[in-house]
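Presented below are the structures under discussion, each in the form of structure tokens.
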Structure 1
């Protein structure tokens, strides 16, 4: 098993390097996206248009040999445009189901906050249960299934803030940001005659990806690390600046992400630093600040950071006194 783990870890590194050939200067974002993929979680990318969000998802799908589908969310998009629709076939005298984009392996939900809450909610069951129910019939989605949604900052006109139930189903919320001067210059140099995505091919099969997902679940996490996660999560529920704290789903998400991150680091066990590093990406979008805290200009990430630094790290008895 140890030899197989090394093989799978090498393949994940190959995927990381493959994407880095297309997306320049965003290794941390790519690495975190792979963490979400390993945990069978989903990612919400929030940033201004044109910084490479769509290209990141396309390159990821191509690297792991998965079907790529895309939904461009608009104000007039209907839930059936996401899940699919039953259409009457006059020749067969019966209804036939035509699958929507959600039936791909890797789904890009582009500008998800530009559509109505009703259509946004069409993704809820798919993201949580890996199935959709249309006309009273439940249909299973493909495996692997991974959603990477992009949204413009909520200050932009024509956006609908995602409801808490939807946000809670995203494992990570990330921001890409503008590239540095050097990275942007290199991007211009690489795109003079062709796009780099045309030069890459898959470096990992779907079968190997599914195996890596199972192996990431087997990474060991000690009870003291689980207590550390709960110390952080429960503090968000008692902090005076936080109106709504992290749910139990958030605690599970942080644990799963920590195991996948350890796997990416060639370890078969989780350490406190894994939790400390991932907590802002996993938890910040799962809390709601009080009106007073928002008025004071406090940020979700800032509060999570302060809770992390104050959280007690349990020590296993018998190791350190």
Structure 2
């Protein structure tokens, strides 16, 4: 019931500078490897800033650590189903360290967002307009475990047949996608990609140091991976040098690999989505004022401040950009 293509390693994407080749790889395999996506000078600045930020967050008890043997994403919840923040610490089994909301955490990360080499590929996946869904980093540390396979657009509704009992969109969770059970045949229709992920390798990525595991061609499977049914599915580890980027179709099955070396593996993840979706990180509230005041129009659009077809507005739907500091019209009465 995998509905997955057969392949050999020679068939799969290799690091390339050819944007046409990269787009074709995304179409067929669900991912590509864009060589020299970021200059080494920028890679080095981002790596230094990430290590500095991660160390400071850990020292202050602010670090988010997961991926341990007995602790994976979402496993620690209270009786109401809420994730307990304190669970994601080293003392509770976390190993890998994630750094969130990079747009607030240094000029090096803002400069990285000004690169547009991969925009053409993101546009090939998502269309004319897209925004940043999340901008984070993952430091895969020695001893970190492989992350369960998942897709990044788990919240996106799938096509359903007339008369089928479907799961309402407001009932979706990371563990609950439908109520009809596994399909016994390939689906007649597929939901389109709503997300595209750009993972920038700050260190060389290998199978040994926890390179992202991917299931080639799984973006066309028409379903989410199942922990039981797909336990033995064949995966590959995306490998490349610093500055190389993995760019994905958001439907591909993937997850962080296990780092079996004695060295950290640093990577930045920029996830994009269509402008009509709610992003994972709420930049219109969470972006720091000093970042917004110096932001280019390109950056403000990527962070969701541009009104799209009247959506995302705070008042007048004809304005180009929303201004969080602007005072909106309130209750009025005639004199």
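What follows draws every value from the coordinates through simple rules; no lab data is involved. Everything numeric here is computed off the predicted structure, so don't read it as measured data. Cβ atoms are built from the backbone, for glycine too; each structure is taken alone.
1, 2: which one has distance in nm of label points 7 Å out along Cα→Cβ at positions 34 and 282, as calculated, at 1.9?
For distance in nm of label points 7 Å out along Cα→Cβ at positions 34 and 282, the value 1.9 is produced by structure 1.
Taking 2.7 as the value of distance in nm of label points 7 Å out along Cα→Cβ at positions 242 and 290 derived from one of the structures shown (1, 2), identify that structure.
Among 1, 2, the structure yielding 2.7 for distance in nm of label points 7 Å out along Cα→Cβ at positions 242 and 290 is 2.
Matching task: -5000 is the computed value of helix-only ellipticity at 222 nm (-39500 (n - 2.57) for each DSSP H run of 4 or more, over all residues; to 500). Pick the structure from 1, 2.
The structure behind it is 2.
Where does the value 22.2 come from, among 1, 2, when mean count of other Cβ atoms within 10 Å over residues 138-145 is the thing being computed?
Corresponding structure: 2.
Consider the structures 1, 2: one of them gives 3.3 for distance in nm of label points 7 Å out along Cα→Cβ at positions 178 and 210 as calculated from the coordinates. Say which.
That value comes from structure 2.
Compare FRET efficiency 1/(1 + (r/R0)^6) of positions 18 and 162 (r between Cβ atoms, R0 = 25 Å, to 0.05) across structures 1, 2 and report the one with the greatest value.
Structure 1 comes out on top.
Work out which structure the value 1.4 belongs to, where distance in nm of label points 7 Å out along Cα→Cβ at positions 10 and 234 was derived from one of 1, 2.
Value 1.4 for distance in nm of label points 7 Å out along Cα→Cβ at positions 10 and 234 corresponds to 2 out of 1, 2.
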